[in-house]
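Asker: Below you'll find a set of structures to go through.
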Structure 1
Amino acid sequence: MTATDRSLELITAAAQAAADKLAHDVIAYDVSDVLSITDAFLLASAPNDRQVKSIVDEIEERLQKELGAKPVRREGDRESRWILLDYVDIVVHVQHSEERVFYALERLWKDCPEIELPADAKATRGKAAEHARLQAADDSGEAGAGGEW
């Protein structure tokens, strides 16, 4: 069994929406062979809580507007560290970068086939690591500048 055309359509639109809101490391898996509750998972992350929420809002709005799809469940809004959108056919996980590293959902689903995503979504791969390097460089630069005062 493989993900349905509808699931792939939803995943593609959600991935593009996430990429448009500058999500990091967008990836999707066809989990239809191992789970009976959904066809596919989309994973994305962001470096702060506000951006996590912005990505989720964009995905929800885009899927509603373009495909008439509404999530049957939305969880994790309070702290915006990990928000889950359940569309039955697909499940979208948008996590704060720290949660993404800690929970490592990719490790759980690595044996499932990866779903081909739009170029913009593929271009997000490695952005979390790049952001962390830039942040570390900024932090060390600020520490040095602070000591010169």
Structure 2
Amino acid sequence: MRGPRPGSAHRGLTLVESIVASAILAVAITAVFSAVASGRAHAEVAADELAATVAAEDLLARVLGSDFDRIDDWDGHEEAAGELVDANGMRLAPAMQRVGRRVRIERSEQTVFDSVGISGRSIVVEIFDREDRTTGSISRWIPDLEQDS
């Protein structure tokens, strides 16, 4: 006579146990791939922000490095997204081409020691996206070379 021996347990997985295990595995794999996709998206945003900052700093350095008497000529300078160039006219890296940049120069006065006013200029480099939305800016204030006594 064949058949299970008395007192012996059945070994193996049932269909229900296999389905539950497969569902748990599917949830775990989905969570891992979701985390990887989210991390990649955050890395791309960070890379874009870094590239935009470098592009703005590059243009600000060009403005500050120009002849002081010609700094006002930079007011209104604009480079559209995809058309950014360096001081030698060479295109900047492709990562930086996703943004545009513009220069705005305003005369202003800074007060030091609570009473001494120094006239100068605020140089602002704005970064904007392809829809012309300003996404960031950097600025520097520089004093005029000659002050009225």
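Every number here is computed from the coordinates shown, using simple stated rules; none is lab data. No experiment lies behind these values; they were computed from the predicted model shown. Cβ atoms are built from the backbone, for glycine too; each structure is taken alone.
Asker: For structures 1, 2, which has the highest computed value of relative contact order in percent (Cα under 8 Å, 6 or more apart)? Walk me through the intermediate numbers first.
Answerer: Numbers: 1: 29; 2: 16.
Looking at the calculated values, the largest one is 1.
Asker: Supply the structure label, taken from 1, 2, corresponding to FRET efficiency 1/(1 + (r/R0)^6) of positions 90 and 114 (r between Cβ atoms, R0 = 30 Å, to 0.05) with the calculated value 1.00. Before the final figure, lay out the partial values.
Answerer: Working: 1: 1.00; 2: 0.05.
That value comes from structure 1.
Asker: Comparing FRET efficiency 1/(1 + (r/R0)^6) of positions 18 and 82 (r between Cβ atoms, R0 = 25 Å, to 0.05) across 1, 2, which is largest?
Answerer: If we compare FRET efficiency 1/(1 + (r/R0)^6) of positions 18 and 82 (r between Cβ atoms, R0 = 25 Å, to 0.05) over 1, 2, the biggest value is for 1.
Asker: Here's another thing I want to ask about it. Given 20.5 as the derived value for Kirkwood radius over Cα pairs in Å, which of the supplied structures 1, 2 does it correspond to?
Answerer: 2
Asker: Which of 1, 2 yields -15500 for helix-only ellipticity at 222 nm (-39500 (n - 2.57) for each DSSP H run of 4 or more, over all residues; to 500), as computed? List each step's numbers first, then the result.
Answerer: Numbers: 1: -15500; 2: -13000.
Only one of 1, 2 returns -15500 for helix-only ellipticity at 222 nm (-39500 (n - 2.57) for each DSSP H run of 4 or more, over all residues; to 500), namely 1.
Asker: If mean count of other Cβ atoms within 10 Å over residues 42-49 is computed to be 11.5, which of 1, 2 is the source? If you can, show how the numbers build up before the last one.
Answerer: Details: 1: 21.8; 2: 11.5.
Value 11.5 for mean count of other Cβ atoms within 10 Å over residues 42-49 corresponds to 2 out of 1, 2.
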